[in-house]
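Each structure below appears as structure tokens.
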Structure P
Amino acid sequence: MLLVIIADDFTGALDVGVQFAPYDVIIKIAVESSVDDTTIPRCDADVLVVDAETRHLSPAGAAAVVRRLVRLAREGGAQTVYLKTDSGLRGNVGATLTAALNESDWSFLAFAPAFPDMHRPTIGGVQYNEGVPIHQSPFGQDPFEPVRTSSVPELFRGEKVRIRLYPRTQPYDTIVETSAIGIFDVERNEDFVRIGEYLQREGKLGLLAGCAAFASVLPGLLGMRNRYVERPLPDKPLLVLCGSLNPITRRQLNAAAEYGFTRITLTHAQRLDYGEGQRLLTRLESAMDGRNSVILETEGIDADTLEKLRLSDEAGKQAISRATADRLGELLKRLIHGGMIRDYLPMIIGGDTLTGIMRQWSSPEITLEREIEPGVVLFYVNCEGSPMHMISKSGGFGDEKLLLRVARAAREGRKEDELYPTDARAGLLRE
């Protein structure tokens, strides 16, 4: 097997896996609970993407999951192991990367967390978003997982690992006396190519980490061949299911509603009461007339509740998040079984929401098709005999007009041929 990717949530698994869709390789998606000692040796894929679901675990719990997966990847003969991290620095980054390095037989882990296409560079070891340190951006305001620091080295505080910074303006030197994690500054996509080519020359492509942007240069480095794929988006309006309370997402929903999307809110009462939920479903079915895009979102949080949520423990936050995601999943399943979804293209926003939806089916089969734009993934899923296209997007991705562009592309059946590179070395990098 060429490559095992370990992602910390479901949307992350799709974001990074789709980088390999334009290449002549077999890609498979798995969940951590289904991976055992025989999975990798028997897997016929070139790229195995594992949704480890470590985003909301305790640091110790997340580290234990990653240690097991890295061990299985190495025992299974993987040439490269890639830890997919969040470009907003959410999740157990320090604990999981340290665990991966310590469990492996490699002495160096190259970590490039930037995402230039999302305006998230790493400069001097500090992660930025739209020109400000990322903890001062909307990522610091997320009620469920606010980012507390913009310093990438700070993520490793308390971990038993050596950290080295690699400025983009200086020659790289990965010769280390003891195991180390190298944090690479990146301001432009071309920096990823330079980093990757250096690591290849030095024989340091074994253990890597970063978001989908860094992963996009791996096909060329690992010798994957291009294949031409031309698939238009399904010509349907969107059904947007959003459980994310990220401020970036909220701006996108507001812009879409102003443009004319029908906006329906799942209230707290409708999540808990069957009768209220049935009335919501009736309203939703009435709105889905096949002509207009529809948003089904979760109710916002008032200031008092928000403060209580920020002060609550992680288990309490995740119980609320899971209940919301599962409710959205239940509603989508009922729409599918009722035949209401055939005229719509579901777009799922938020990793927890996508996981909650996939929990409604046993072992859904997923085929990654392409990236519509950075972080927006078109995939095909067979849910217990109900095959359909879906789109996924992380809550923290995109500008406020993103939903409008996706809806327009779907209605126009736009092919987006330019997303498929002719230069394998450049991966899916864009100017």
Structure Q
Amino acid sequence: MEQNYDSRLKEFRQLRRDIRGSREHLVIGIDVAKDRHHAFFGMSIGKTLLRRLIFDNTKEGFKGLCVHADTLKTQHTLKKIVFGLEPTADYHKPLAEYLTRHGFMVVLVGGVAVKKNRELLDGRWDKNDTKDAANVADLIAQGKCLFYDLPSSDIQDIRNLLSLKRRLKKQEQGYKVRIRNHLIAQCFPEMDDYFSYSEGPAIVKWCLNPKEIAALPFEEFLPMVSSRRIGEKQRKRLWEIYNKAASSIGCEVIPSVPFEATTLLKELQNLHGMIEETDKKLEEVCVRFPEYACLLSIPGFGPDISSKVLGAIGDPHRFENQRQVLKMAGLDLSKIQTGKSETIPVISKKGKADLRYGLYQAALIASTRNHRFITYFGNKLKGREREKGIKTKMRIKLAAKMLVIAWTLMKKKEMFDPERIEE
């Protein structure tokens, strides 16, 4: 499988170099849908061979597509076939995997490129399935396409688990927002600043009504919201909450409020357990890769960011240089320059936002807790300490450097060497 992956990548790079004006490529653009797909068959020189083919999202439909492709290839004495798809949710994956496993070259076109190129076809902004398929084929003919990455099953497992974890975290945050902005905001507004502490959910569950808190002696209130030994800081917080309850401006607590609070907290607890299980499963898959230990050796890289980097990079040899790696994460620099005017370069933010955020957190931890990175970060700030936002900018640069370090270590399968941080 790895050898096949390398050959597909080599073939794709050759395609990008040769596709413009080629007379030997059959270019097939496919507009992907849920039940039925639309295909356009043409050549890179602008010649249309078959304007529209509609086929079902079934095995028979896929076979019919391949038969049409082979027939047109033979009729027009073409040598190569390339299929292009625009990623549409997950609907494109069965077709792309089917074609890849049957030895066809499959490429992707970006949604932004499709949108901007649509009007260039005929000077009109109208949109339909037939035109979209021709649009995809036109982008491929220009070489504006992306490699379809079909990695090993373990890498796919990591990516699926990371996607699941993102969705679970999003749901978890949604429940927290509902509790704070709906229940606490109307019943006990003064408690909002304390909800994120360990005792916050317990107060919402057992005594969201500030009148009930005020009616209790403080020593009875403490064990209701904390089951462990209470420290001095926690005791001080609870005392503040207890005092604020007596003068709370909260609304009258109706009977449905405690029920809603209990229900939402149960869902939160379930989600928290699911996230922990997902993390365990993710680690089980990650430890199968020797590169995972290399990533963990980087200061600031814990299991979370290491799994994100491993899942995003996959095979490190598919990137030819560090610019491609930075582009994947959206950490590449972009600027506007026209005439004598020129803007300050900023990161493009066009790549993986989740990875970019994790790298920044790793850079923040490394630049404040690891003495090597603290020294390196301090040297970068020398003479610029008074610049507005300079620490954030330098941490973004450090995040980009750490991603390049991670990619290099994955390629070489080496542990992090702090002596080489200045390189």
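The numbers here are math on the coordinates, done by the rules we state, and not lab data. Everything numeric in this text was worked out from a predicted model, so none of it was measured. Cβ atoms are built from the backbone, for glycine too; each structure is taken alone.
At-a-glance table
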{"read-out": "FRET efficiency 1/(1 + (r/R0)^6) of positions 69 and 221 (r between Cβ atoms, R0 = 25 Å, to 0.05) derived as 0.00 - corresponding label from P, Q", "value": "Q"}
{"read-out": "Answer label among P, Q for the case where Cα extents along the principal axes in Å, calculated from the coordinates, equals 90, 56, 51", "value": "Q"}
{"read-out": "Structures P, Q, by mean count of other Cβ atoms within 10 Å over residues 37-44: label with the highest value", "value": "Q"}
{"read-out": "Comparison of P, Q by relative contact order in percent (Cα under 8 Å, 6 or more apart) - largest value held by", "value": "P"}
{"read-out": "For -10000 (helix-only ellipticity at 222 nm (-39500 (n - 2.57) for each DSSP H run of 4 or more, over all residues; to 500), calculated) the corresponding structure among P, Q", "value": "P"}
